[in-house]
Every structure is written in C-alpha cells, then in structure tokens.
1. On distance in nm of label points 7 Å out along Cα→Cβ at positions 13 and 29, which of the structures labelled P, Q is highest?
2. Out of P, Q, choose the structure whose coordinates give helix-only ellipticity at 222 nm (-39500 (n - 2.57) for each DSSP H run of 4 or more, over all residues; to 500) equal to -16500 when calculated.
3. Quick check for you: by relative contact order in percent (Cα under 8 Å, 6 or more apart), which of P, Q is greatest?
Structure P
Amino acid sequence: MGTKREPGAEREARREDLLRFLRGLDLGPDVEIREETSLLRSGLFDSIALFALADWIEKRLGAAIDPSRIDLVEEWDTVPRILVFLERRLSGGAR
C-alpha cells in the first residue's frame, strides 16, 4: 500500500526531479543550473533543450501540451515558474 505525500513533500520531490533533469542537459561546460537560473530570457536554452523540457513536462502531466499556446518565457523561464505551471496543470487549471 503506497503512502500519500504531503503537498510540500510532493512539490519538493518535483523540484528535485526537475533540477536533476535540467542539470543533465548538455548546456555547456560552465553552466550551473540553480532555481533562479533564467533558461529562456538568457538564451541558455536552444530549441533542442526547449523540446526536451516540453517532453519532460508532458511526461509529468501525462498529456500533450501545445507550446504555441503558452507564453514560454513567462511560464518556463525558471524552476519555480515551471513548478507553478506543472502544479496548475496537475490541479486541472488550464492557464
């Protein structure tokens, strides 16, 4: 029988999973990803990294997303913004 995680523990696990994913991307030898690292505004992400992030998010949501319907810079620029996006979608919110 599985145990249900507390919302804070679930968010922390999601945050750690996201950071592990981002740090595993080949973004260059001197790139260190932190929570507030700008992924899009800074130009750090190229189209391949953005596609990989979209794929990672879709797997967490269990559903396809249409990136053309999202303000990617606002929604996915930093780890906290990505987490808010995920939490909103997982709770049934569309925006």
Structure Q
Amino acid sequence: MELKLEFFEKHLGGVFEARLEASEEPMLLKLDEVEALPKRETKKENIRKEPFSLIFVGHPKFARRIIRLNLPGEAASLDLYLEPLGIDGENLEYEAVVG
C-alpha cells in the first residue's frame, strides 16, 4: 500500500482490515472520508508537503494508537496512528492525519 492521497482516494468507501497484533482477528474499518489538508512550505526533504486526513468508521474497539491496516486479500500493510473522534450511531469514527 502507498501512503499517498491518490491511493486512498481510489479506495474511498472501501473496507480495510485493522489489527493491533498480526495474530488477532481483524476489525473492519470503512474509509469514509479522504481530505487534502493545506500544503506546507518547507525546504526539508523528509517533511510531507501535501498532508491529508483520513476518516475511518468501524466498531468502537480501539483507543488512540497505531493500528496495522491492510486491504482484504492483499499482503501489504501499513501502520497508521488512529485517533477516535466520536460515536456515529453504533460505530466510532477514527481519524488518521498523514503529514
């Protein structure tokens, strides 16, 4: 998986598997929103100049922490810090800011 805005835009509405540990059963999180954030002016090479935000919706299982995500059926995964935002009906909204 690529940590790029375009990758997540292609998977908007898609379902990701989320795990704390590789050995546990995954929880499913739906990618509900993808939003570009204001660009930063920087001369540093290791700073992302085009940050973005992701909103996932799923069962309220995780507290704020780094979660391993992958698309079902794909071996590649990535780790994102997810921050719980609040309950939306029976589900919890989580946000990841990549930047």
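Laboratory data are not the source of any read-out in this text; all were calculated from the coordinates shown. As the structure is a computational prediction, the values presented were derived from the model and not from experiment. Cβ atoms are built from the backbone, for glycine too; each structure is taken alone.
1. Details: P: 3.8; Q: 2.1.
When distance in nm of label points 7 Å out along Cα→Cβ at positions 13 and 29 is calculated for P, Q, structure P comes out on top.
2. Values: P: -16500; Q: -1500.
Of the options listed, only P reproduces it.
3. Numbers: P: 30; Q: 26.
When relative contact order in percent (Cα under 8 Å, 6 or more apart) is computed for each of P, Q, structure P gives the biggest number.
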